[in-house]
Structure P
Amino acid sequence: MRVNPVSLIGIVVASALTGAGCSRSAHDFVEIGNKFSDARKHADALIQYQKAIQKDPNFGEAYYRIGLLEIAQNHGIEGYTPLLRAVQLMPDNDEAKIRLADLSLALLVVNPRHPKPLYEQTEKLADQILEKNGRSFDGLRVKASLRLLDRKPQEAIPLFEKANQAEPMRPDLVEGWVQALFLDNQIDEGERLALKIIAKEKTFRTMYDVLYRQYMGSNRPADAENILRLKVANNPTDASSFIQLARHYAFTKNTGAMNSILQRMLNDSKDFPDGRLDVGNFYSDLSQLDQAAEQFYEGIRSAAPSKKAVYQKRIVDTLLAQGKTGEARNMVDLILKANPKDDEARRIHAILVLDAGGSENAAAALTELKALAADRANDPRLISLMGQAQLALGHPDEAWNEFQRVVALRKDDLPSRFFLATISLNQKKPDAAQRYADEILALDAGNASAKFLRINALIAEGLYSRARTELTIMLRQYPDSPDLQIELGTLDVAEKKYEAAETVFLKLRSSGSADPRPLVGIVESLSARSQWDKAIELLNADLKKSPDSSAVRKLLASTAVLAGKYDVAMSQYQFLAAKAPQSVDYLTRLAELHRLKGDLNGAMAELDRATRLAPNDPDPVMQQGSILQSAGRSAEAQAAYRRVLALRPNNPFAMNNLAFLLADTGGDLNEAQRLAQRALAAVPGHPFITDTMGWIYLKKGDRASAAQIFSSLVRQQPGDPTFRYHYALTLFGQGDKQQAQEQVAAALKGRPDPAIEGRLKDLESKIR
């Protein structure tokens, strides 16, 4: 066979390269990585360092280089673990210890809680460095910085002085030293030292800032202005220094000087190529949004094409801050028209679509966010937005999963914990809500919203005394807060202090506020005492004053349902449905009223209308399945539940209901068990799903497992006749007629609904 010479050469070269790759050591990979790092090719460098670790998992130099690489990209938190591992593997490498100590110190400074393990780690590193060399500049500097962090300047200053003897007038040392002198009230000495380092290092900008804060804090505005003017003079091309001086003039209301500084930036496009952007951001920070927009629009006209989108995005931010969402969306469309792959613009577009409201917009936003997340699966911003979209679609379980992912990725994320706490409250899981509120308060001890959430959770959990104690403390801080007053009234209702509750709510109503919550509070107080007629009379009176109020009509309808006045409720929902003919919610509520009245055909007709309006909404279909199941139309109910799962595959209650029907009607028990197990995994410990699992065991002939489940359910919820019936049936199958009879008697005593009552009586006759 003849071989093409070129192909043969390619094969030989490829083999040689492969062999070379296989023979490389961990050290070789680090050397290659260092070259990439020097060329600022961070991703390529990281790959080489990771290859080194694959070659030798204990090669400390590779971990050290990864840590340095993360720090170079301002990924301090990500750099901590590899640096720590490097120090563990290379205990004699002082440079690695210094780098880790510096990073640990930086993380301590930015974390107001100063975590104890991190603090002790930093102290230990400084001690180890000083143990080897008692005059080590870095060991003394880190030790002094820790004492400064402790606000112990008398201990910090001698350490700074000793470090300065080792390496005189190092800027990274002098900054902390000056702060320690100021903290020790040695103002003149601190000022002298700061000015000395500025004279030596004119571009050492943070030292100007230390002096500026000292001057402003000691009421020396003239000196504060002068130090910023010196900063500008010594850093004539640094935009942030000019903006800082302009901000000072804005604070001191020297508008003329402020405008002069800003104009210098706008007139000098050579030194300040992003002048329009910087000045626009300055005005935006001052909430002078019209002036900000003027600069951004001018930036679009004058900037290079490559920077046009930057100005457009800032205009979007400005328009959103002004509440001009329509104009903002138009601007985003322009950005995407020029560059459809602009991820930031796509993210903003998804937010705007989501904020527009409605299930269709939420679904569209979710689709766009999922497409973005395909390339950035662990982006917490995208995951959080997907959670919000799922909430808007009425999918709390899916939203819960997304927010849990955010919290796992970002330990300090507060918004996601708020969402998780709110979902927990809505799902009647107050203990979980309290836990998330506590986590927020651990990160931000003064967070009033988290304290409010915690009070809500305590009330929902029935811990009224603790809730009142915490609420009283908050009311002292915010005595005029309507939210806290509402919470006080709600707590009074929960504790059956109805007159006190109504006093609170009536006072809020008399203030003339349009807030509907005081009316809701009064209605709940009356409803708690079964004073339905009085509650409905109050709502009708309000309705006469505001006949177009959807809020009052919905409250009247829900109150009438509780009172058993279904015709009153139906008339309200019919009125609301006529005013909002596209609302699926009102149709499903009307369907439920028809069901309560025993009109299953009327209920199904309303749900058919709902499914035609929203064919991809699983909720009406779920309701159809429930009605069909209660009517004994098992095959049709199963088909409905399968359709729900086609629309929302992870719906635990559709899985549960389908599993129960399969077991109850001689269907595939293995499929039923798989469905029930998936449902339990989604909602662990849910009693109805647990009951289904017991029912499947019973149908499979595993009476021991079934008895264990049903006995536990009966202990947990002794008033539920269905659990007792299933337990009695299991006991009867095991031959224990006496206990089975006791369970039937207890269930019948609770006056169960007719369907389960018939089954109980049939079993009772068999036992006898």
Structure Q
Amino acid sequence: MAFNPSLKATWGTGAKKVFVVLFLILASGAGLSAKSFAATSEAKNFVHSLMQKMTLEEKIGQLNLLTSDMDQTGASIRENYRKYIQEGKVGSIFNAYTPEFTRKLQEEALKTRLKIPLIFGYDVIHGHRTIFPIPLAEASSWNLELMEKTAQIAAKEAAADGIHWTYSPMVDISRDPRWGRIAEGAGEDPWLGSAIARAKVRGYQGTNLSDPNSILACVKHLALYGGAEGGRDYNAVDMSLHRMFETYLPPYEAAVRAGAATVMTSFNTLNGVPATANTWLFQDLLRKQWGFQGFIVTDYTSIKELEPHNVAADDTHAGLLAMKASVDMDMQSEIYLKELPKLVKNKKVSITQIDQAVERILLAKYHLGLFKDPFRQTSPEKAKNTLMSEEHLNIARKMAQRSVVLLQNKKQILPLKKETQIALIGPLAQSKRDLIGNWSAAGDWKKSISVEEGLKASGLYSIQYEKGANLSDDPELVRKLNEHKGMIEIDSRTPDEMIKDAVKIAKKADVVVAVLGESQGMSGEAASRAFIGLPESQSRLLKALVETKTPVVLVLMNGRPLTLTWEDENVAAILETWFLGTVAGDAIADVLSGEVNPSGRLPVSFPRSIGQIPIYYAAEHTGRPMDPHQKYSSKYLDEKNEPLYPFGYGLSYTTFKYGKIDLSKTRMSPKEKIKAWIEVKNTGSREAEETVQLYLQDLVASMSRPIKELKNFKKVNLAPGESKKVEFEISVDDLKFYDKDLKKIYEPGQFKVMIGPNSQVVDGALFELTAR
């Protein structure tokens, strides 16, 4: 492998050292074999034949991705964009859907000289028309099979609605709940995040992309977007290469090796270089090491943003940097369209570079079957029969039920008994818009089911409703949210009057169900928060309700972990429901009533206070671990070290007892495997599903290793009084890590296997890995 001069620009003066590191990485062959997205000889021959007929202008047009503005204007497109399509200057359109609209646009493309069809992309993030729980909520189900199914349904609906490509899954690891886009990912853990990434790619793409029910997946955002400093969206990211490879990169690699067809660049810098201009990231890591064979697309206008990043002097320079980095498709900035011709003419970009990008995009169109059927069997009738079908809504309800996490249940106040007098209180109790969350693009919030509607439909309770508080009394926050379709209405009553009216019905009720949290616009993209507790208006309301002495069940809606220390200490029960989608109200009622026993587990730690952030379970050892009796140990003066609710945590309406761990042996060679068993018993009175979690710890290693790492889990369903032995298999692959040279290795020595219900409550047993 020859030295790449661009490494110096990418990684600075340490380029020589990094080159050695990269050589070791590439030579190690670490990881699984990538699922081939390579073309058959038939596909390559077709594409090469087509490219021989293309002018430079037509080739560059395939690299141009533009919006239809459908979300803002309905089924219409800017007139100059229509002209671009007619001239072959655009290869893909996003924000366009419905069979009627996409057919009109595709027909325009088919009138061009070479009749090259368009790809239609859209943000199908957690469902298309049927909206499923937000990704962080789905991750709380720890149900990989069901997550793959919801992606499959999302693909089926999107494809029926004229869409070929989704900008999902977002697999960014995040350990900072201030970052709004934590809502769109799988949380803090690379093992769980990787498993979910694979499931989502399989769901979207299926086994054959030419199947008219499948769509292209797009892994985003490469790379490290979830590590933004201060949890502030679009901010810089700075971390060690070791942390990058151990924690942040695995889910991207997992998605790529699962066969993901496309990858999106991230907005952030990566060791000082914006991702969209990062040659090392896309050429050396993504394409050479991981074997990625699809195409790379920028995020919205991110080539243009190389200029405010201060790495590009102008549009021409920005286009050059992105092309050199192996970025194939330009989303919305039109820089490739306008600048590449002169860059080719001046011999700063070669025809070979252009051809490589065009080939990747045309091969994706070939895989989708667009050259054989540009409309992919779409029709208004098919869409009508597919979108929001009864089957899809039933799966959405099942997914929503399993995404709920029971955080607190003092004196077993839940489930609610029949004929309970409920005071339903809170600004989110009647909300329909907020239930489908952020990034619910084509979802119709008017068709969603509110908590009030879900409880009433159950027919089990007598319900009185009061709003109790505005979502926020901060006029500046409300203004910001409403500028972007927040739909937050301020009550005509004063805050004190609203609380007084709520307290009045609370005193007469058997139980208060307080539905509080964030609006959908308070998390997601460009929605970072410096303070992540309940808004003050709602906190005042909740304290007043607790003072009534009527038991309070807090039903939370939010897109991130919140600081809930007071709530945990003072509220009878807390149910984390996130934003559960179209049928959220029914699912929440199912859990409150006990029709469904909550089985969700947290995919991310909940801090006690913002001063603990970042907080995560897999922290590295320190030379001075926390000792409450030793001043000079790693701890706070004014806060505990532990999170309020740890990773993997979640309660049930029953209880479980874990036995001792049994191992098949206590020594294993690298070619052998060890089996670990543990007996789990349902010691309560209700049937329940338990998520049994396996963690490993390397006791002595050449690198400082995490205190524990999730390596597997299994779900087990248990009847009251029933016991089952849960078995795990451990291989040398579970013991590998990146060494100081970023080579993935294993080392002989002692390991601790830990099994339990969450990352804090685990039993342990020791085994030894021998040298051979």
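Throughout, read-outs are computed from the coordinates displayed, never taken from laboratory work. These figures come from a predicted structure and were not determined experimentally. Cβ atoms are built from the backbone, for glycine too; each structure is taken alone.
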| note | One of P, Q was used to calculate percent of Cα pairs over 28 Å apart, for residues 378-617 alone, yielding 29; that structure is Q
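Any idea which of P, Q comes out highest on mean count of other Cβ atoms within 10 Å over residues 42-49?
Largest value of mean count of other Cβ atoms within 10 Å over residues 42-49: P.
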| Hey, distance in nm of label points 7 Å out along Cα→Cβ at positions 162 and 258 derived from one of P, Q reads 2.9; which structure? | Q
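For which of P, Q does FRET efficiency 1/(1 + (r/R0)^6) of positions 586 and 690 (r between Cβ atoms, R0 = 35 Å, to 0.05), calculated from the coordinates, equal 0.90? Can you show the working numbers first?
Values: P: 0.55; Q: 0.90.
Traced to structure Q.
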| query | Can you say which of P, Q returns 16.6 when mean count of other Cβ atoms within 10 Å over residues 626-633 is computed? | reply | P
| query | Out of P, Q, which one gives -25000 for helix-only ellipticity at 222 nm (-39500 (n - 2.57) for each DSSP H run of 4 or more, over all residues; to 500) as computed from the coordinates? | reply | P
| message | To test your reading of the models, identify which of P, Q gives 2 for relative contact order in percent (Cα under 8 Å, 6 or more apart) when calculated. | response | P
| field | Per distance in nm of label points 7 Å out along Cα→Cβ at positions 90 and 754, the highest-valued of structures P, Q | value | P
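Which structure, out of P, Q, was distance in nm of label points 7 Å out along Cα→Cβ at positions 234 and 402 calculated from, if the result is 3.8? Walk me through the numbers before you get to the answer.
Numbers: P: 5.0; Q: 3.8.
Of the structures listed, the value fits Q.
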| note | Matching 100, 90, 60 (Cα extents along the principal axes in Å, computed) against labels P, Q points to structure P
